[in-house]
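Any read-out appearing in this document is the output of simple, stated calculations on the displayed coordinates, not a laboratory observation. Every value quoted in this text rests on a predicted model; they were computed, and no experiment measured them.
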Structure I
Amino acid sequence: MTTSTPATTTSTPVSLLGLGPMGHALATAFLDAGNPLTVWNRTPGRADGLSRRGAVVAGGVEEAVRGGRVIVACLRDYAAVRAVLDPPPDDWTGRVLVNLGSGEPTQARELARWADGHGIRYLDGAILSPTPAIGTPSAAVLYSGEAAAYETVREVVAALGGVGGYVGADPGRAVAHEVALLDLFATSVNGLAHAFALARAEGIAPGELAPYAAGIGGLLTEMAPRWAEQLAAGRFPGERSTVASAATALTHLVGTAAAHGLDVGALASARRAADRLVAAGHGDDGLARLATVQHAEQAEQGERAEG
């Protein structure tokens, strides 16, 4: 479960590796919180504004690590972190490495094992907010890994945002939240783009569709907690809508989109999931039941691939 962490001011020295747009936002938040800050970036010249505010610009990674007790990496991906820190600078005693890059849960776990093998205390993180939100109460950053490591850095990283916190000992758990939410965002964005394309193919102008599309988006806000409760309980009442009705609607939707030459891959996948549930006798269940069929379809695909 996530926890809220109010912004605070500490004097703990922080070193930041990576000064892309997000890295700059993190650096600004740490400086605003009063942390002595050392920064390093592979490409020089990106720290001018930060140095004027008092940040020390390190000439190399080893110098940057020596400058901080909390070492924050905000690089492109896990491979970049490994490339920058392998072989690791000496003497990590009293230091914690906090990775706030992006990637996959398995990569987070692999990097945690690498860090442990080198005597580095490691905490993985996932930033769920855009750069303008960093350092404000609305920012959300999740952390996972060793609980004691999180307690060591908790007051320092509280400078980055007021929503979020520690989500568990599994180093991959924070980024697992991130990829699940990216799944929702990516498929929603694709759905919006597909809806506008389908509307245009039927002679409906984007401006005509937009007000109704906004209303559809608002339904997700109510559905998410309701689905979570149903999935936790394993009960899927169909009093609002049913899997069977969704299967019928998806059939019409796939037929209409295909007739206009639009890509129906995602829609066909959704229809297959609904059809599987109907065939299994769950047609009268509510739509949250759809979340339970994904694993079964993946397992079946894996078995076909192995065969």
Structure II
Amino acid sequence: MIYPELHFTGQVWRPPYEANSQLLQITSGCTWHKCKFCSLYYGTPFRMSPLSEVEADLKVIRQWQPRAHRVYLTGANPFALSYNKLMDIAILLRKYLPHLVSFGMFARVTDIAPKSIEDLKNLRHMKLDSINIGIETAHDPTLERMNKGYRATDILRQLSKLDEAGIHYNVFYLNGLGGKGKGVESAIATSDVLNKLHPCIINIVSLTVFPESQLYQEVVDGTYEEAPEIERLVEMRTLISRLNIKVNIMGHHISNTVPVIGALPNDKAAILHELDNAIAQLSEKDLKAYRNRIYHL
């Protein structure tokens, strides 16, 4: 028997909490492809899946997962698609998956800007209930140096629109991105912005520089100095200690030398205690050795 295949191109990523979701490719690669540190979509040019391809995949999903209730749209940032194209996809999802409860995807901060509050509310009505956004930091000098293409004010403005539209969102914070000596500044700037927003989850990932990234050459040239491991733990502690919102912390990614997880504010004291112990007891040499053993994310 020949089993039908879905159209997946290049690298396929999804957050850990989407493990039970049905994946559906909408785009491949990234529309931006300029972040110095990123190698996640290395070698994969941006491509938007034609609606005919999306519909063909949905026919397969309907055959094999007819009761699918959650769909995660893959690609670095499918939310870059126009409002009309996203609505077309939402209509197809409802057509082929009658048990659908919700769908989600990745987005860049800049993908939200062209969409009005009304657009966002309409997409929420069509069962778009969550978006994952790699803000990385709200420290403007670091955002500029890493070519993120937006500033802290953009993070605040665009994510506030999601709050108003009722679309849940999770953010990714890239610990250590500022480089040596910049961690506390980054944590303070980011907590100041996030305290004005309502993310459901803050995913903490620690910068790991791979040869495929632009930043790797700067490390080799000596124009960028990576943040020491203990300094990264202090940065993480600073971020968490300054957050005064109700939010889930997920810092158990493979890139984190000390994994932390919990819900604020209830678990804040326990998380900070764990980080304090790690900062006092762990050696820079051992933590760096751990990072050097990470070959991919």
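When mean projected area of the Cα convex hull in nm², for residues 94-189 alone is calculated for each of structures I, II, structure II comes out greatest. Out of I, II, which one gives 1.21 for Cα Rg over 2.2 N^0.38 Å as computed from the coordinates? So the calculation was done on I.
When helix-only ellipticity at 222 nm (-39500 (n - 2.57) for each DSSP H run of 4 or more, over all residues; to 500) is computed for each of I, II, the one that comes out at -16500 is I.
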